[in-house]
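Chemist: These are the structures in question, set out in turn.
Read-outs throughout are calculated quantities, based only on the coordinates presented, and are distinct from any laboratory measurement. Only a predicted model underlies this, so the values are computations on that prediction, with no experimental measurement involved. Cβ atoms are built from the backbone, for glycine too; each structure is taken alone.
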Structure 1
Amino acid sequence: MGKIISDYLEKSTAILRKISEEEEESIETAAGLIADAFAKGRRIYIFGCTHSAILAEDVFYRAGAPAFWRPLWGPGMSITTTPGFLTSAAEHSEELGTAVIECSKLSKNDVIVIASTSGKNGAPVAVADTSLKRGAKLILITSRAYHDQVGNHSKIANLWAFRSRAVIIDNHVPKGDASIQAGQCRMGPLSTIAGSFIMQTISALSVEKLVAMGIEPPVFLSSNVPGGREQNEKLLNLPGIRDSFMLP
């Protein structure tokens, strides 16, 4: 095995192990909030900017993922539709973050997951602040490596300011994200690997808790396996799920 492959494998494996060992309680608590919210007919949202938006995509309308996730994508916050530099401007915008929640159906006792590794950009901080003002329950995925840094929100330093009012899951990503050396270049980002592991684990644990409550969980199957298309069509016809996917 080459050095780049072995180094990146080692760093990736190490961060997943660290999350498993040190964040288990927070992940279990987050899954409990989500399962309880679904059982009570509440909405479950996820928000992220730029590369953190990938985590919302990762659990939305995906085989092996629950159908209850409602991504909140603000304009200009996804690199799939917006030039890179403009996404940076969008994620810095406190006003845009506030508007994302004000224009949503998020309400009291709904749950929202906010993913932001640095946790200090104005948009995700504003999303968290506005969500709490609406009475939502907050789950934050961020890195403790940035907890003492002040970002660009006008009043709130970073997501760690909400630690007494939110479930915080530390993704253990180092400052700068990159984890390996390739010549003179720092490469091998870890935030997507860590974030996807956290999101899929939360999803699976919340489903396990729903089963324990005697509730049939709404989990998508691949449409490429026998019965998958039928299962997914059944889910998309459930009233709460139809609303999530904005079907008529």
Structure 2
Amino acid sequence: MSRILEINIFRYNPEDPASVPRMQTYYLEETPNLNLFIALNRLKEEQDPSLMFDFCCRAAICGACAMVINGKPQLACKTKTKDFPNQINLMPLPGFKLIGDLCVDTGSWFRIMNEKLEAWVHTNKEFDPEAEEERMENSLAEQIYELDRCIECGCCIAACATAQMRSGFLGAVALNRIARFILDPRDKRSEQQYFEIIGTDQGIFGCMGLLACEDICPKNIPLQDQLGYLRKKMGVLAVKNYLFWKKRS
């Protein structure tokens, strides 16, 4: 016999003066291999068309359906109801501007983050459309691709204690992005230029090392390795900078 799921969903529309933050309960019959993305669509189509949530690809590659599921940031499309008790609580991701119900504006946050990082390849080479593509070793290309698998879902930011306390903290997603450009031989920025971006309390030195980011990453990106690598690299550079200025003074 199928279970009856009790799904408690955060409801609030900031654009509606009459709306107040609350939890609303819905009941839904569980079907085989039901995931929360399908469950939410069924609720919207069959019970409450005013329900707001984000979705796009349904294949865990766009990150749009990220939300807090029973206290843990996850992707709804990748989460099966059979892995939970019959009571499921859904909340929007913290740390981002709320649009309504389970919808948050991750796009603006990531746009600002990428502008801070200058997240593009920096080079002095003049573009030649007739030239052959620049080649690199397969092993290096695979290392870069491993870090490029981030889908910008926002789960790591939502799970990060520092990001919740400091609105300007770059977070694991930004630090992982910088690690990707440090690896890329086409990017000609110096170590000092990278240090100026992330060598602060808002960057790598603000990370408390709790590693919730890696625990919840839906793409299993090795964030712990990258944070450790950057902390060591930027720490050495900080000592060099200190000794340089001390010698000058």
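Chemist: Which of 1, 2 yields 23 for relative contact order in percent (Cα under 8 Å, 6 or more apart), as computed?
Modeler: Source structure: 1.
Chemist: Another one. To which of 1, 2 does the computed value 2.9 (distance in nm of label points 7 Å out along Cα→Cβ at positions 16 and 136) belong?
Modeler: On the way: 1: 2.9; 2: 4.9.
Going through each structure in turn, the value belongs to 1.
Chemist: Given a value of -0.40, -0.61 for log10 I(q)/I(0) by the Debye sum over Cα atoms at q = 0.10, 0.13 Å⁻¹, for residues 88-175 alone, calculated from one of 1, 2, which structure does it belong to?
Modeler: Numbers: 1: -0.21, -0.35; 2: -0.40, -0.61.
For log10 I(q)/I(0) by the Debye sum over Cα atoms at q = 0.10, 0.13 Å⁻¹, for residues 88-175 alone, the value -0.40, -0.61 is produced by structure 2.
Chemist: Sticking with this one: Starting from the value -13500: which structure in 1, 2 was helix-only ellipticity at 222 nm (-39500 (n - 2.57) for each DSSP H run of 4 or more, over all residues; to 500) calculated from?
Modeler: Working: 1: -13500; 2: -11500.
Answer for the origin of the read-out: 1.
Chemist: Taking mean count of other Cβ atoms within 10 Å over residues 112-119 as the quantity of interest, name the structure among 1, 2 where it is greatest.
Modeler: Answer by largest value of mean count of other Cβ atoms within 10 Å over residues 112-119: 1.
Chemist: Comparing structures 1, 2 by distance in nm of label points 7 Å out along Cα→Cβ at positions 56 and 80, which one has the largest value?
Modeler: 2
Chemist: Name the one structure among 1, 2 that distance in nm of label points 7 Å out along Cα→Cβ at positions 32 and 168 of 1.9 was derived from.
Modeler: 1
Chemist: Consider the structures 1, 2: one of them gives 0.4 for distance in nm of label points 7 Å out along Cα→Cβ at positions 64 and 200 as calculated from the coordinates. Say which.
Modeler: 1
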